[in-house]
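Please find the structures below.
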Structure 1
């Protein structure tokens, strides 16, 4: 178990049981949130209840996550998640409030142990937006990844139209440091299978743990389309 006192959360706790053999952290807890392996923490029925209450929200269409559309789709998605986990490429976490309510899911994704690089993502119920939880999740995940995984660079991708997520990313990178890597065209697709242009940032382990780390103006304002 490792612990850390952070900026967006007072405490981060990372726990791996003796039986846990994955490259991914098993459980991450912050002040307000608890993250656990989705397939072990939530039933298919509970996950479908959450997905079905969110998949019609147009605000999620500027993301690369395709929300399951039916109960059977949820079953198939769980099998896909299991395969990615067993391949050590992606781990899907449930996000629960400290009261135990399922409020979203988060990912450590596209892990490449050869280059020491991975990505992170979050999908949070809209009723919990604007409470600083995305920044809290980011800090918890960055700490856990750099402490527990053979990874030294984390990538963040956001669709250029996804203004709320862009603001969220810039908020925590303004604290931790990092680099803007550019706008990558047609790098992903949305739930309508339309191509997405994505802004990409990265942050290294050294930057995250360096209290004096900063980034250049190019990170804060990588494009005229990004809001102040």
Structure 2
């Protein structure tokens, strides 16, 4: 008779998203969004609304209501925004939102979502609220497109950090930093190489460890802190 496997029971933090490895702030945000989604679904059932009438009530499209009912919470999506410009102030009225893309893989693969979330958190930390920076938008967009196939793995996170530092004018000075010559070449390669080519790059454990430790310290020194989700983005 086969021996029974012992099941380890771990007490929940009270937030399932934090238990899954998300940073505290991000987990709280997800908890709020899921609670709001549940409240909307309950309201639709209580009022016996059709999805079409619910869409009119909430001012969204019918497919969006369908996604909510099926439990889809898209954290990352690309959309076109249409504004009615105000002549009296800088507060403009949002007229229309058209969804362009919402990577489905980010709903089903936690490791991909963690990398994307960390990149977004780092962008948020290094930019001012409501201040559009086209170059950084393109960087984040390209990164999201690269992580969805999952071909670059955690290396894409290090590459994103280096490309972001370069865009911010904080690129590591290769002649002054204390890294092996091979790792210095790797820093330059990850900074300059496009995302598609990075999918073919394989780092040894020693290379990954050296570069990871360097960037961790470099980011903290220049930015003061880094998002707590970095470790989850890089994996165990």
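Bear in mind that the values in this text are calculations on the coordinates, not laboratory data. Small disclaimer: the values here were computed from a predicted structure and weren't measured.
A value of 0.97 for Cα Rg over 2.2 N^0.38 Å, calculated from one of 1, 2, originates in structure 1. Can you say which of 1, 2 returns 33, 22, 16 when Cα extents along the principal axes in Å, for residues 136-183 alone is computed? This figure was derived from 1. Structures 1, 2 were shown, and helix-only ellipticity at 222 nm (-39500 (n - 2.57) for each DSSP H run of 4 or more, over all residues; to 500) at -17000 was computed from 2.
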